[in-house]
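Input: structures, listed below.
Read-outs throughout are calculated quantities, based only on the coordinates presented, and are distinct from any laboratory measurement. From a predicted model like this one, the values you see are computed outputs, not experimental measurements. Cβ atoms are built from the backbone, for glycine too; each structure is taken alone.
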Structure 1
């Protein structure tokens, strides 16, 4: 089994857990929770594959459907721990973000796209599933808030490109890039680092004075 596939499976499980957990907090039934977990896990990769002109990855093997089922069972068995603590959502979401970013980079590179496209595909793979999850749960997607989310994917993508340029072994490059995404996300949340919001206050004051 290729190392990228292992990353893909781990990312799928982590993102499915994050989706199912949030669905449980909203009192979804089992089917609804499974659907949320599944689209969280495959949403980014599906958009990536469609943009790259290939069959979406989960349509060629049943593993991703099964992994989402395992994630659902995990939340059922460990519900008190996984649903009660907000940190568990953040942990699984950060892990999925990091691993899926690397998968997106690898698949785009395999299709011989330039490096800037690879970084974008990494961001799309990492962030899109969370966008779909939040929309289904009637939440403002994390990527549209002040959180460092897609920028963490971009940061990991840049680290990946640097490692690749200087001839670092592929496995080490993947691990370092994924760890970079996760670390950027954790540090940003821990220290409250965020982008400034686009506030209408200044424009309103200008209009009122005109």
Structure 2
């Protein structure tokens, strides 16, 4: 039997945006929306939206468009938001603190179960209702609690060693805010790299090109 083809990454990367728009529409009491109306909201073509949705079997109804509540639920299921994945955050500095305090982990399918930092002055202080632990406790914590996801908010230099320690502890996915190449030390792990400086440079290019 032929294995189903995995969706192209650009399509997958549009899913959270679709989910966000449908969630807002649901919150605002919208019942149905056509691909044309959605395209005007999102800045995509109606054809692109229909093609993306067809990859995942999401269908609208002729003359009615997409049922907003139903489609939001379908998108949430595709993104696996209905299954809480245990996550740990490494690095409780300014970036780690901002992420831990302001990110809606539960609404995105995660449960933050541990926060770690190398600074002894932070050990034992409370962040998001959790006691910050020393990085020296990380291996034992992973063994006992089996986190699946790690959020790396640490400098580039210590990141590979920490990633390997986490990988040895069973972590197989990394939300990586460091500039380290985590895929090089954990080749079969899933890594989502977030480079804020890259985004800022792209903004500079787009500004000079369009303004």
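Assign the value 0.45, calculated as FRET efficiency 1/(1 + (r/R0)^6) of positions 143 and 199 (r between Cβ atoms, R0 = 35 Å, to 0.05), to the correct structure from 1, 2.
Working: 1: 1.00; 2: 0.45.
This figure was derived from 2.
Which structure, out of 1, 2, was mean count of other Cβ atoms within 10 Å over residues 39-46 derived from, given a value of 12.8?
Answer for the origin of the read-out: 2.
If you don't mind, there's one more thing I want to ask. Assuming 22 is relative contact order in percent (Cα under 8 Å, 6 or more apart) as calculated from a single structure, say which of 1, 2 it is.
Working: 1: 22; 2: 13.
Checking each candidate, the match is 1.
By the measure FRET efficiency 1/(1 + (r/R0)^6) of positions 55 and 111 (r between Cβ atoms, R0 = 35 Å, to 0.05), tell me the structure among 1, 2 with the highest figure.
Working: 1: 1.00; 2: 0.75.
With respect to FRET efficiency 1/(1 + (r/R0)^6) of positions 55 and 111 (r between Cβ atoms, R0 = 35 Å, to 0.05), the highest-scoring structure among 1, 2 is 1.
Which one of 1, 2 has helix-only ellipticity at 222 nm (-39500 (n - 2.57) for each DSSP H run of 4 or more, over all residues; to 500), as calculated from the coordinates, equal to -25500?
Working: 1: -25500; 2: -13500.
Comparing all candidates, it corresponds to 1.
Can you say which of 1, 2 returns -0.90 when log10 I(q)/I(0) by the Debye sum over Cα atoms at q = 0.15 Å⁻¹ is computed? Intermediate results must be reported in sequence, preceding the final value.
Working: 1: -0.90; 2: -1.06.
Considering all the candidates, the number was obtained from 1.
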